[in-house]
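The next part holds the structures, each set out as structure tokens.
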Structure 1
């Protein structure tokens, strides 16, 4: 497993797992893109994307956790190498079928090694996205380097606040 800093998110979301301006015809393609980014980072095998898609097909669009934001994931799986996140900002929002939070512009992929290793990263992610200014800055990032730099800066600010 990768080393995790005090807050955990930037270590679990490497630049290799960040995509911006992704074209996706529908929610399946959007989730596939998040899975592809997890595979590119080494967090999961390429087949993990199909497990994430199957989760939505079985349980519905509950993964759309806030207006415009989906958290694509599946149960811990042998296809997961280590806990990790991916960040896929779509060129055009797509509908997942959620009654309140569609359409989705950001798909965050989560590959969880077990039931607990991702909790710290999720907590930081929730804090970042809950703040309107931070969320806007993250959504405006045009490439992986800019997003990573913002995220690390926000994590440092959060360390100072605690």
Structure 2
């Protein structure tokens, strides 16, 4: 029996107009790229779309007319897994477990996060854009196969990996 191929969802947030070469390289084999807001301009979305299809939400700094069409939150299906994308986790208006959501992807804080709460995996890939204070430059991925999800965040500064699995 052939093994099902995993779907790779590249995760990026808080780019603020900067797509680092390392982030671009990391995203190259993605089947889908999710940008969790504070994109910084339409040119950045175009760069990402040259790699893979992009699902993006508007961040609090995406206030120019180019971003008006972007939703504040988005529910996507990736390999049969329901993923809810929102920029600021504090603005989450749904009960993920009750809504059948298995993964929440957010940005805003610039702090990488992998955490499981009540059967839901919460992922903030951190900030891939300009450095802010002493926070790391980071980006991540979801690997989805047969309904199982694993997540990984890459901290660019020291190449440490944070790994979490769920479902």
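Any read-out appearing in this document is the output of simple, stated calculations on the displayed coordinates, not a laboratory observation. All values derive from a computational prediction rather than experimental measurement. Cβ atoms are built from the backbone, for glycine too; each structure is taken alone.
Summary of values
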{"quantity": "Read-out helix-only ellipticity at 222 nm (-39500 (n - 2.57) for each DSSP H run of 4 or more, over all residues; to 500), computed value -2500, structure in 1, 2", "calculated": "2"}
{"quantity": "Among 1, 2, which structure scores highest (criterion: relative contact order in percent (Cα under 8 Å, 6 or more apart))", "calculated": "1"}
{"quantity": "Winner on distance in nm of label points 7 Å out along Cα→Cβ at positions 37 and 125 once structures 1, 2 are ranked, highest first", "calculated": "2"}
{"quantity": "Computed 34, 26, 17 for Cα extents along the principal axes in Å, for residues 29-108 alone - originating structure among 1, 2", "calculated": "1"}
{"quantity": "Structure with the greatest value (metric Kirkwood radius over Cα pairs in Å, for residues 69-140 alone, set 1, 2)", "calculated": "1"}
